[in-house]
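Each value in this text was obtained by applying a stated rule to the coordinates, not by laboratory testing. Small disclaimer: the values here were computed from a predicted structure and weren't measured. Cβ atoms are built from the backbone, for glycine too; each structure is taken alone.
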Structure I
Amino acid sequence: MIYDCLIVDDEIMLSENTREYFEMFHIKTAWVADEESCLEFFRNNDTDLILLDINLGNSSGFDLCKHLRRTTSVPILFISARTSDDDMVLALNIGGDDYIKKPYSLTVLLAKVKAVLKRYKSPAVEEGFFADGDFYIDFAEKTVSVDGVKTELKAMEYKLLSYLVNNRNRVIPKDELFRNVWEDAIVEDNTLNVHVRRLREKIEKNPNEPQYIKTERGVGYIFEARL
């Protein structure tokens with residue numbers, strides 16, 4: 001069975017309330033409380049989105065995220081009462097697509113979930129390609145190559161990169177990236193910064209001295225085409 005959303009959280013009442021609220025808006029939602037139940041879920045089911053808590057009783061949402069990323073690229077939104085920047089950066093570095101702090105508003109969380117589901121279920125169709133030196137992006141196939149070798153990107157990494165490339169040689173303010181890539185004005189700077197860093201590590205020869213994705217301090221980012 002395919003669900004729109006899977007909640008992985010050991011807070012029973014909060015999870016049930018969230019699941020029931022989502023169902024009211026026709027978002028088919030399943031809920032499990034721990035890592036073992038989550039892995040069991042994927043033996044017979046699938047989902048388009050995962051809401052994942054960090055503290056899962058005797059296990060960690062961080063470890064579960066790493067495990068899931070070996071087999072699935074579906075969006076993972078961390079939901080946690082832990083508010084430190086270190087936790088947020090770690091969550092994004094290991095494959096999370098966003099980090100939502102508890103206690104969350106059900107209406108705000110619903111809006112985020114709807115935006116993600118719309119984005120991934122109805123992706124924009126792009127045509128053509130862009131090539132610059134050793135960098136190549138095929139918009140039709142949604143693939144990126146560096147030095148002739150395909151580079152594996154997460155879905156959000158690809159969407160961010162393609163937006164930067166399609167708006168190359170122009171400084172793009174952060175709020176524009178939030179609106180058009182995440183389709184969410186509530187995204188935090190750390191989320192964007194971590195995704196940019198991961199892109200640099202995957203496409204730049206020297207991520208510390210990027211040739212393509214450059215920072216315009218206090219404003220945003222620019223993809224500088226060399227050709």
Structure II
Amino acid sequence: MYNLGNVKIFGGIGALLLLIGGFIPYAGPIVSIVGLVLVFIAVKSISELTKNNDIFRNYLIHFIMSIISIIAVFVIMLIAFGAAGGFSWITELQSANISDFDTFWEYFGGLIGACVLALIIGWILSIIAAIYLRRSYNAIAEYTEVNLFKTTGTVYFWGAITSIVLIGFIISFIGRIIEIIAYFSLPDELPKESKKGKNERRCLNCNRIIPEDAISCPYCGKKFN
């Protein structure tokens with residue numbers, strides 16, 4: 001397990017690599033993967049230090065949903081391309097006269113519809129992913145008292161919502177910058193007077209927060225004597 005000082009370095013450098021990876025030719029994907037691994041290590045370490053498994057679980061769900069959104073868009077487009085005729089459609093298109101709307105729609109209508117469907121599904125999945133990221137970063141903010149994590153989660157959430165009109169990508173870029181600052185703003189140790197650890201009751205089995213008067217855990221079903 002790492003201390004919070006190491007988490008600051010891993011998370012900050014990881015978020016920075018994720019930001020610049022998209023601008024580096026050839027080696028960019030490798031840089032982004034390294035950055036992602038470092039951020040994963042940082043989030044996992046915070047989850048262990050705070051004894052709150054939901055922090056890492058929510059971040060992991062965010063990552064999985066993000067990957068699913070990309071795969072869903074790709075698969076829908078691939079199916080639409082195949083349904084249109086695949087490479088034979090491209091060959092046929094070269095000799096087609098698509099100067100009038102009816103002919104144009106005959107050739108491109110299916111693909112346009114598939115593009116719209118793919119974008120909507122990808123958009124919805126990206127919003128779901130952002131919701132889980134926001135939950136993870138809100139919890140980190142509460143434990144570390146670095147409110148920039150809450151800001152990061154909120155900016156990413158609104159970035160996902162507005163990505164349907166493209167401005168969301170700019171907002172998400174800003175969120176990445178705030179995320180870098182948030183990680184580098186982490187203290188070397190968790191605040192001693194943490195309200196989370198001081199006032200909340202947790203299940204001894206799954207470590208989730210439970211009501212003070214609970215006789216069993218509402219999550220895992222563990223009964224208390």
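Quick rundown of the values:
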{"item": "Comparison of I, II by Rg/Rh (Cα atoms, Kirkwood Rh) - largest value held by", "result": "II"}
{"item": "Computed 8.2 for mean projected area of the Cα convex hull in nm², for residues 55-166 alone - originating structure among I, II", "result": "II"}
{"item": "Parent structure of the calculated result 12.1, given that mean count of other Cβ atoms within 10 Å over residues 39-46 is the read-out and I, II the choices", "result": "I"}
{"item": "Origin of the value -25000, where helix-only ellipticity at 222 nm (-39500 (n - 2.57) for each DSSP H run of 4 or more, over all residues; to 500) was derived from one of I, II", "result": "II"}
{"item": "At a computed 44, 17, 9 (semi-axes √(5λ) of the Cα gyration tensor in Å, for residues 23-102 alone), which of I, II", "result": "II"}
{"item": "Of the structures I, II, the one that 23 was derived from, the read-out being relative contact order in percent (Cα under 8 Å, 6 or more apart)", "result": "II"}
{"item": "Distance in nm of label points 7 Å out along Cα→Cβ at positions 119 and 151 from the coordinates reads 1.9; which among I, II", "result": "I"}
{"item": "Structures I, II, by FRET efficiency 1/(1 + (r/R0)^6) of positions 79 and 183 (r between Cβ atoms, R0 = 41 Å, to 0.05): label with the highest value", "result": "I"}
